[in-house]
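Next up: the structures, one after another.
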Structure P
Amino acid sequence: MNSRERFLATVYFEELDRPFRMETTGFWNETIDRWHSEGLPAEVTDEMTAYMYSGFDLQLPIIMGVHLHPGFDPLFTEEIIEQGEEYTIRRDASGSIIKEHANQSSAIPTWLESPVKTRKDWDEIKWRLDPDTPGRLAEADVLIGLEGTDEWPLTVYIPGVFGMHRHLLGFNNLMIAYRRNPEMLHDMAKHWVMLWKKVIAKIADRRRPDMVSLWEDMCYKNGPIISPKLFDAFITPYYRELTLFCRNDLGIPVIGVDTDGNCTAILPNFVEAGVNMLWPFEVNAGMDILEVRKQWPGQFAIWGGIDKLELAKDKAAIEKEVMRVVPEMLKKRGYIPSLDHNVPPDVSFENWNFYVDLVRNIGEKAYR
């Protein structure tokens, strides 16, 4: 099987030659820097080259904003507002003003101000979310035209409805808007559907995507940021319109969602809205994919669920965690063995290689 066939067979809970190989969602920059002193070749400098070095089943990613911005084209011009020794305050490409470490370390920045505060702000910013902006798909056209990628699954990465709302309003203002300005949130969500239906259709004219991935990050350690009731009111109708369009009109088989934290309470909402793949299922937020699979035996594929923190310990701890999860999940199918988030810098290169080899050995035996 090639990568694309293996990926789709996984999501369809079909037989495989071996598991799809993508044993992490990514790497911290500091992790790759550390590994250079522990044997990682110098030419491996970013996530893509790290994926290739580790022998992952590659995909062709068309990234349309996701955690960086809600899909703006053009982006805001980035500018430094205040430069200190420890922190930098700047306007980023999403139009938000953020405070971050001056040394550019991998840490979540502090959100100080967002581009939308009023309905007038929203009306004035819509032009950056025009699906017909010239050049919006220039990078996608280059990627689709790359030779040798026909056997890779093509994924279009877009912000979800909650992700768009949070980008535009910021967390605190969004929570207030659910009560005080619901009409604006619905107008944003209607625009979200229009934007991405047109953009994805244009991409599908060149090559049909295998998955549309929605970035949400709408859960914390103890549960979702919004209730299932709010999800149904402000997200489900718009998800459903997009998922039905992608499946029925464009023939796109997979709708995936990336959300951190504990998403147990809103799993029914995702399923109802047409999602059939989720990740990364953070263990330390209380997510146990063995339990999730018992509750949802065949409704969606799972990618993740292996505790990344165990990789910083000894090999016995790594083996215990892998054996807890991987053999049973592979029996039930619909599973991509992977850590529950990016590899942090306290993980040694030796431990990473041990983990990858262990997971792959288990996988190869499972499908013999």
Structure Q
Amino acid sequence: MSSDFCVESEEMLTLTNKTPKYINNIFSVDELSESEQSQLFEVTRRFRFHTNDYYLSLIDWDDPDDPIRRIIVPDLDELDEWGDLDPSNEKDYTVLPGLEHKYPSTALLLASKACGGICRYCFRKRVFIQGHDETLKDLNRAIQYINRHEEITNVLITGGDSLALPTSRLENIIHQLTHIQHLRIIRLGTKMVAFNPYRIVDDLNLMDLIFECCHSGKQVYIMTHFTHPREVTDIAIKAVLSLQQAGAIICNQTPIINGVNHDPNVLAELFQNLTAIGVAPYYIFQCRPSRGNRSYAVPVEEGYQIFEKAKSFVSGLAKRARFVMSHQSGKIEIVGLSEENIYLKYHRAYRQSDSGKFMVMKRNPQAFWLDDYDDAMASQPL
């Protein structure tokens, strides 16, 4: 496979109807003052800025605390050195460039180094920094690896964003995966349904690809990233329905983000809006301690209380989400609080022997990650 396998955002598929205009320069955001543009330019020199006019149209520019603005428009607080570029140590589970195998049943393909927009709190922002290309270069080697490992039952295609790839390139990946006998599920990780739903509704070839895959004996799951209820627009709902009609099952995951959805009423509304259109709430993530993410993160225990309060407002259909942190040692579910302790469990663990392991730690209201608890090192897998 050639080294140009991955596609940059500027090469994205051109759509036929209402193609949003992509914006990569903060000085092109006319709603910002010249002073704001100049200040935020310094942030974009460190962490790339990328969006489109559709997504910017969802912002109420009269509200300085608008949640959609907070998702996509840079913030000076990103210059804070807090955090790590690879907070979950994904490099430790990378078996070849662009292929991760952390959990036995799941392989992850970093197939794209582009997104429809770059969330300011992105945990994988390093892939957008020059010199940090970790995306897939050799699809054939990746397919051979998955073929050899019969314990792999599902593959997640992500990046970046899987739907930032032109459908022809995505088709090449999926067609090769469908020939792997032991593979049963193909997942597409994407925020494109929120960032640019026209990418879906205007592309009949994408619908055909999903339909063919679902009728080849493999199930397609679309892992969407709706973070705030206002992203669930009419055109986004149309995109969801198109994917469902093609045979895909859709699940949603989002981190709890300060200033976006760290309110139980907002999170409950998101759950309700999604279940009303047949999208299952899947994971609610603790915001990873990525470089520059301090102002976006909510402490673990506060996040758990927000999550539980949100669930109290909704029906059982909307209660399916789990609140987890994607720690280097596994996905850790936060399952309870008492006056003195926090209770956690390995929902998925790198070491199979630690799967389901229960942990009890002294509470720390200032903790943003497992490692912030004094007894974490004694409790987590080695």
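Rule-based calculations on the coordinates, nothing more; no lab input. Computed from a prediction, not measured in an experiment: that's the story for all the values here. Cβ atoms are built from the backbone, for glycine too; each structure is taken alone.
From which structure (P, Q) was mean count of other Cβ atoms within 10 Å over residues 105-112 calculated, if the value obtained is 23.2?
It must be structure Q, since only it matches.
By the measure distance in nm of label points 7 Å out along Cα→Cβ at positions 65 and 329, tell me the structure among P, Q with the highest figure.
Result for distance in nm of label points 7 Å out along Cα→Cβ at positions 65 and 329 over P, Q: largest is Q.
With mean count of other Cβ atoms within 10 Å over residues 25-32 as the yardstick, tell me which of P, Q scores highest.
P
-8000 is what came out when helix-only ellipticity at 222 nm (-39500 (n - 2.57) for each DSSP H run of 4 or more, over all residues; to 500) was calculated for one structure; which of P, Q is it? Spell out each step's value before the answer.
Working: P: -12000; Q: -8000.
Comparing all candidates, it corresponds to Q.
Ranked on relative contact order in percent (Cα under 8 Å, 6 or more apart), which label among P, Q comes first with the largest value?
By relative contact order in percent (Cα under 8 Å, 6 or more apart), the leading structure of P, Q is P.
Consider the structures P, Q: one of them gives 0.95 for FRET efficiency 1/(1 + (r/R0)^6) of positions 57 and 201 (r between Cβ atoms, R0 = 25 Å, to 0.05) as calculated from the coordinates. Say which.
Structure Q accounts for this read-out.
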